[in-house]
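There are structures below to look over.
Quick note: the coordinates plus some simple rules give every number you see, no bench work behind them. Remember, it's a predicted structure, so these values are computed and weren't measured experimentally. Cβ atoms are built from the backbone, for glycine too; each structure is taken alone.
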Structure 1
Amino acid sequence: MSAKRIAEIFERASQKADDLNPAEKIFDAVGLGRGTYAPAGRMIVGGAAGWAVMELVKPDFAYTADGSARPWSFSQGGADNPELATAVPWWVGPAAGAFICGTFI
């Protein structure tokens, strides 16, 4: 195979990957696609998005019926109230959003 043919294959694969990743295009549009501090900026945006989703949805596994956060089962608060404790606390959503956006996008 010639070098030109290999370059064409990689170019087509790159174009298809761009079509499959709209999040990358969004971060590029707001200036967080490239640069020295782009991963940190994406991490902040991902964490803020995760926090917003958790606050708006307030899933039962992380919040009580009155809307307060459940204590983490591995902390002292969870040991004091085992019936209210959760293995998946509210901050898992923001942490996952920050990790995914800062690392994988």
Structure 2
Amino acid sequence: MDITITTTLKSRDRWDEKKYGVILIDNFDRADEVLRYLRRQDDYWRNRLYLIREKPLEIISEKTIQDLCDYTSKTSIYDMPKFMEAMRILGIGVFVYQYDKDCD
């Protein structure tokens, strides 16, 4: 899933520890499925449902997405292509975003 503002933001192809990030999905009712998949590959995702959010109806700027981000702690996604493929198979639209708050 891509998000278009005045430019198109591409979903990240990796997830780094100790940054600020969010996983946006089309429907929050599916968040438990996303979290369950992530916990299978990294138990640090336990109790990190707050990193998964429903995509807002309107995204005005990249700042809109940054405002949804939280500190990622030691969470990891070891194989992003495999994660994205699994979400595609489950029919869950996913957008992965991270940034380094110190670089703003």
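Once relative contact order in percent (Cα under 8 Å, 6 or more apart) is calculated for every structure in 1, 2, which label goes with the largest value?
Working: 1: 30; 2: 47.
Top value of relative contact order in percent (Cα under 8 Å, 6 or more apart), among 1, 2, belongs to structure 2.
Taking 5.0 as the value of distance in nm of label points 7 Å out along Cα→Cβ at positions 3 and 59 derived from one of the structures shown (1, 2), identify that structure. Please list the in-between numbers first.
Values: 1: 5.0; 2: 0.4.
Only one of 1, 2 returns 5.0 for distance in nm of label points 7 Å out along Cα→Cβ at positions 3 and 59, namely 1.
If helix-only ellipticity at 222 nm (-39500 (n - 2.57) for each DSSP H run of 4 or more, over all residues; to 500) comes out at -7500 when worked out from the coordinates, which of 1, 2 was used? Working shown, then result.
Numbers: 1: -17500; 2: -7500.
This figure was derived from 2.
To test your reading of the models, identify which of 1, 2 gives 36, 31, 22 for Cα extents along the principal axes in Å when calculated. Let's see the in-between values first.
Details: 1: 68, 29, 23; 2: 36, 31, 22.
Structure 2 accounts for this read-out.
Of the structures 1, 2, report the one carrying the highest value of distance in nm of label points 7 Å out along Cα→Cβ at positions 51 and 67. Write out the running numbers ahead of the final one.
Details: 1: 1.8; 2: 2.3.
Biggest value here belongs to 2.
Given 2.5 as the derived value for distance in nm of label points 7 Å out along Cα→Cβ at positions 75 and 91, which of the supplied structures 1, 2 does it correspond to? Each step should come with its number before you reach the end.
Working: 1: 0.6; 2: 2.5.
For distance in nm of label points 7 Å out along Cα→Cβ at positions 75 and 91, the value 2.5 is produced by structure 2.
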